[in-house]
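Listed next: structures, encoded as structure tokens.
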Structure I
Amino acid sequence: MPETIYRALVLSVVKHDYLPNAVAAHPRFQLVAVADDPDCPDWTHERNQLFADQHDIPYRRDVEAALTDCDLVVVSPEAERHCDLAQRAARAGRHIVVDKPLSPRVAECDALVAAVAEHQVKCLVWNRNFLPALVEARKTLESGAIGNLQAIHCDFYFSKDAGPAKGSRRPGDPPINWLERQLEAHADGSDGGVGTEPLGELQIEGIYPLAYIGMLANSPVERVFARTATHFHQANADNNVDDLATVSLEMANGCVGSLSIGRIGAAAHPDIGEIKLHLLGSEGSLVISEARPEVAVYARNQPPTEFKRCRIADENNFLLMENFAEALDHDRDTILNASDARDIAATVQAALESAHSGTVIETAR
């Protein structure tokens, strides 16, 4: 029997377009339209229309009408709208691929989890768990090569800028407007927190390392202790959100974990950043560089912004969509579903509460 081609509706594409482009690149999926609400601001409609034109598909300013003519949705708006659009899709019986973070509010995540369960749809939350180094780490751990996992640490430092350096604002200058800064940052891809609600690095990128830890430890987080700081970027300082954080984790199975995360600026690292995991088992240990395998290129006249070391064999996006196709074909779960992402959001929320209070916080169940 021929394999089903699933028809995908893009519900807003105002952040990065890597997610809907990844869906379009997989042979099992076909983009049919872009849709968004009519009362969105002009810049939203402009980005949606541009993406629709690039893919030669219509742009419809009516979400509910567009939901009648698709099998699944690809949700990539501002972070504060992720759960709203995803819930509306679930209520229409449409499967969901949604960008990270799922939501800065656990209550919204709970509502989406309930809608997904009630309407029996599949949900994949975007992640990086199929990067080659993580796939090999999981195989090594499952083989018993280092025994039972007892502790895990992840460094997750992105060497990207986020506007002017902290301390650059002169007396009398107005604070940096978060949305205006994100719109400006769109050109260089550093607008991960696009939206009206300011988000710190732990909220924007924390899902990636926490998904690594969750996959490898295979246990829910019960308690956290965290410290956060605004060390690098003026926009974060002006909007009272972190760009640097450390988090300690206690998991239900007795494993302990820790995470150091930050947006450390382009000058801080020659490539994308320092992203590495350390696993300690009962019989040995394992160190994982997330970027491996990679190839280094040094040549005359290289642009100063070009990374000298490049990832190779990276099929993460394709494998995520392959995983989603298998979930649809065989009624399986996805590698990171709405419930998993909800638990990560609860861990992030507990970490921020801990950083504010200076105490250990239990995660919301």
Structure II
Amino acid sequence: MKKVTPIGHRKSDHIRINLEENVRSGLTTGLERYRFIHQALPELNLDAIDASLTLFGKRMRAPVLISSMTGGTEEARRINRNLAIAAQEHGVALGIGSQRAAIEHPELAPTFQVRGEAPDILLFANLGAVQLNYGYAIEHCRRAVEMIEADALILHLNPLQEALQPEGDTRFAGLLSKIEAVCRRLEVPVIVKEVGWGISEQAARMLAGAGVAAIDVAGAGGTSWSQVEMHRAPTEQQRQLAAAFLDWGIPTAESILAVQRAAPDVPVFASGGLRTGIDIAKSIALGATLGGMAGRLLQAAADSAEATSQVLARIVQELRLTMFAVGAANLEALHHTPLVKTPPPE
């Protein structure tokens, strides 16, 4: 009989481990193997750079997504509030952590509710896709969206993480048809994302066929949830099992290209180890619509809204300067800006 850890305890563990431990993947994102061609004569004024876009009917000032992180605890409530304030200030999108805790314990809903701090941003609700095999239905998806007044719903895929958790939910068979049903019936767009091991070409093709509105690759190269679960493991045997997957997954750059090949008409969100605005620019040049970050912002959000805003401002400025230095006046031009791929190290 598997030991079940209360969701709130698990969320607290995840925050603490991400803040205190080294949980980076043994792989890199692959973005370091790409570089832009510098343009000494960009024929642009820096103040004319336009990094804005419209997505799901809302205008964003920059193609930045604060990726889903947390919720369900008082510390998470403070973190989400700080993230939302910064997102509103800079006109970027925000994903909320998995809302299962609040679906099952409605008193936790306020830890996810940030619309008051961020009335204008693109806001994404979030549930684990596998819960559709454990009794969740379209009504639960609607509740997650309505709970936070979201513009879209993220269904996250995390089979390896669930398999490494003593309390994990591992019945993934038959999930695609249930995702398709949610895409058909939910009133807002449905985004499907991984949690840090990437989306393959095969998975992207299946998801596109199911009608998803966007795919977030969440590739390898950033936070490794196998390493997070290693730090939570109750026994040495489970710890060693989790540690074995240090270098598992599809690097972010490879996953962006794979999803583009399989589903060229589906917007791609790039996340998984992105650290700078230059990484976001490279991702867009590879075919992504947005670049998502979590790890770089978590430490700042644990501090204050001001610290979070400062980090976001730096990321956006790095992106704008990259666009200037390659002569891309807007995101469409950046999307068509060539990258040079360097050979892998010997």
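From which structure (I, II) was helix-only ellipticity at 222 nm (-39500 (n - 2.57) for each DSSP H run of 4 or more, over all residues; to 500) calculated, if the value obtained is -12500? Don't jump to the answer; show the numbers that get you there.
Values: I: -10000; II: -12500.
It must be structure II, since only it matches.
Of the structures labelled I, II, which one yields 1.00 when FRET efficiency 1/(1 + (r/R0)^6) of positions 135 and 319 (r between Cβ atoms, R0 = 41 Å, to 0.05) is computed from its coordinates?
Working: I: 1.00; II: 0.45.
The value was obtained from structure I.
Consider the structures I, II: one of them gives 0.98 for Cα Rg over 2.2 N^0.38 Å as calculated from the coordinates. Say which. Present the calculation step by step, with values, prior to reporting the outcome.
On the way: I: 0.98; II: 0.94.
For Cα Rg over 2.2 N^0.38 Å, the value 0.98 is produced by structure I.
Identify which of structures I, II gives the largest calculated value of volume of the Cα convex hull per residue in Å³, for residues 191-238 alone.
Working: I: 110; II: 97.
When volume of the Cα convex hull per residue in Å³, for residues 191-238 alone is computed for each of I, II, structure I gives the biggest number.
Taking 20 as the value of relative contact order in percent (Cα under 8 Å, 6 or more apart) derived from one of the structures shown (I, II), identify that structure.
Values: I: 20; II: 24.
The value was obtained from structure I.
Using distance in nm of label points 7 Å out along Cα→Cβ at positions 207 and 279 as the calculated read-out, with 1.8 as its value, let me know the right label among I, II. Walk me through the numbers on the way to the answer.
Details: I: 2.3; II: 1.8.
The read-out comes from structure II.
Bear in mind that the values in this text are calculations on the coordinates, not laboratory data. For clarity, every value in this text was computed on a predicted model and none was experimentally measured. Cβ atoms are built from the backbone, for glycine too; each structure is taken alone.
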